[in-house]
1. Quick check on the output: 4.0 is mean projected area of the Cα convex hull in nm², for residues 317-372 alone, derived from one of P, Q. Which one produced it?
2. Of structures P, Q, which gives -0.79, -1.00 when log10 I(q)/I(0) by the Debye sum over Cα atoms at q = 0.23, 0.28 Å⁻¹, for residues 61-108 alone is computed from the coordinates?
3. Matching task: 0.85 is the computed value of FRET efficiency 1/(1 + (r/R0)^6) of positions 189 and 221 (r between Cβ atoms, R0 = 30 Å, to 0.05). Pick the structure from P, Q.
4. Quick one: helix-only ellipticity at 222 nm (-39500 (n - 2.57) for each DSSP H run of 4 or more, over all residues; to 500) came out at -11500 when computed from one of P, Q, so which one is it?
Structure P
Amino acid sequence: MTATMPSTAISASTVTSASTDATTPLPVVLAGARGHGRWHLDNIRRLQNKGLVRLVGICELTPLAEDEIPGGLGTPAQSADFGALLDATGARIAVVCTPIPTHTDLALTAAARGVHLLLEKPPAPSYAEYRRMADGVAEAGVACQIGFQALGSHAMPAIRELVAKGMIGTVTGVGAAGAWARDEAYYRRAPWAGRRRLNGADVVDGVLTNPLAHAVSTALALLGATRAEDVTGIETELWRANAIEADDTSCVRVTTPHGPAAVAATLCAERPGDPYVMVHGSSGRITFWYKQDRVLLQRAGHGPEEFEYGRTDLLENLVGHLTTGAGLLVPPASTGAFMRVVEAIRTAPDPGALPAGLWRRLADEDRRIVPGVDGLVAAVADSLSLYSELDVDWASPKEVTVG
């Protein structure tokens, strides 16, 4: 997600749907090409080299310089007016990687023109905005993929198969842990960074809703609770060590008919590591390091077994959906439960500030750490407990329960 906020002005003209012939590269416009958008530029180049897409436009408030566009992508049109750019280029797909509060309006701008979407996570800053987006794209009849890349991992169906075969017995819940580090410059990179609100608009840029949102969405997906109606309760404990408005050290427990999902995350780790999701069973457990597509199976009476998997890229899956009818991996409906979590965090009391004695600054890395937080985050994933249930002096009881 970048710091730009492209215009959402809609031109009177409408793009006529292009052919979805599998041999014709689909024209793509990228909105938000700096920050995380640079990853999308590289990915579009990869798919362009495969003959699947071609980059026809970039939407940024400040045009990219020639050296900011990866070699091989040519000279795509550039404009700060997203709607006009879609009209001028005849784009069939728009990749939206802009600040969270702009997602819904930009998605609907594309949908109004019949342009299909890859929309970065989180899809919206509130449940109401999510519903406005999802209902709008459905009414327009366009395909929309939400950018939870981890859900494209081939480990996901493999884990479901292990569970279905009874490898770990009856599933009792899913935990997830993310111990990451972000320096103080991370919160200065954009006006919305680390904010809950900006200029009266919801942002909700907290650790569980943005940088480690994948941990939440993956935990819910492995529990089989992806729809909004699958959520029966949410408990949140939101804290911050940094001088920000949003949370950076938090946990959430989601109650579903399939069991609980407990996720803990921090951006103040002492020793940052790869986040993981853990499926607990009555006779074993499965741990999934989703950034590595790596799985560890541990079960009673057997030695540990490790597996590594490939991954289907979500933009490539969207192209396949449009050209060959492949099923979308992450349509908006499959993120409804995640958006219920976003809404619970949005409406929860503002995060509590950890007293200065509970964190310290690493001057050489320009960041704050919370001593002991790495083990605490892991304990939540292991026990499906909240911070306040783990004898942590600073953690007060749960802040909100949504039924």
Structure Q
Amino acid sequence: MKITEIDVRLVDANFRNLIITQIHTNKGITGASEVVTKRFDDATMHAVRNLTENIALVGKDPRQPALHFERMYRDNQWTIGTIAVTAISAIEMAMWDIKGKEIGRPIYELFGGPTFEDKIPVYCHVPGGSSPTEFADNITSARQRGYRVMKTTLPVYYGQVKRVSHDGSEYEASGAAYSGTKGKVDGSQNEHQWISSQIIEEIIEYFQYARQIHGKNIELWVDCHARLSSATAIKLIHGLKGLVDLIEEPVPPEDISGLQILKQASYACGGPKIAAGERTATIYDRNMLQMVTKQAIDIFQPDLGNSGGFGQFHELAGVAAMNNVALAPHNPNGPLSVAQGLQAMAFIRNGHILETVGNQKETQLAEEILKNPQVIQSQDGYINLPTTPGLGVELNIAGILDRPFKRYYQTTR
């Protein structure tokens, strides 16, 4: 089998673009993948094209993803960053799709899975809203859609100016992802700058009210987007004890010592779990990987599309398992990324739960760009384990062509 063409394009997905790669072969088998890099989407697209030419992938056998990963990774003498690794991920995952299709088995079986019986647990995004009442209402909507675990960004930092829709389609409001519109705290505020203690108190009030309304029937996570200092994060951890089950990226993730301090502080007070890792780029990203090897976190969150693909994800999961750290893959991305995440969760031994956006707009997106969107449809907080070859889903090219690239400039924090 030989590669005849590698096609990559940008697909509008409401608030970001999906980078869709297809690898065509002389045997009529096509593999596909999706990655996302927000502001750097066109740079990533060109990186895929550059890799295709630089190591002459056309004419090569796509059934050797490990070999091709090594060649792509070693192709550049410079330190490999997120853009290059994301491009490598795009090609590598499409190769695994081809390999699974040729053999006639899901990708997870090629790695020794499944490690889940018949379904994968998933969680959804919940917008914070502009008040504790709106936040509680948005949680109600997520519960009605069957979710038991849900995540929001820091209220007040990312408070909505407009009320979001009840089905969780937070992208109706202008702004970035489930962060919604900007809040009281400016997007340029970094962890070193002074912040009023009243802001932290307001954040805590959102979760106090949510628990008052919903009790212990749900699990709540809060994503801090690395906006806090260790001192501020500790105040938040103490204030959210018993209210929040997990805090994601409370401090910049490269601050391994800070993460360790926060985990110890949270354990001491019986506070939430600590999670991070979405910015990890391959097994060679040694500083970031110290959050795992030093057990500075409870939950590791590498993104398949930004960390090297399936092979690297499997290796990262092995390191995490050795250090008794669970994985909850980062995935605020599109339909194909959900399919990729399901495959990855089903071949690791320490899989915890998979992130999904989980609202009606994403369901509509899947219906437009996939031929079989039911494969990634959640029910009661789970998605059934795919059983068809490769990724288990097929692209609807007509739907993709109807969603041309749009330039999105938004706050990424």
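1. Of the options listed, only Q reproduces it.
2. Computing log10 I(q)/I(0) by the Debye sum over Cα atoms at q = 0.23, 0.28 Å⁻¹, for residues 61-108 alone on every structure in P, Q gives -0.79, -1.00 only for Q.
3. Source structure for this number: Q.
4. The correct label is Q.
A short reminder: the numbers here are calculations on the coordinates, not readings from a lab. This structure is a prediction, so every number in the text was calculated from the model and none was measured. Cβ atoms are built from the backbone, for glycine too; each structure is taken alone.
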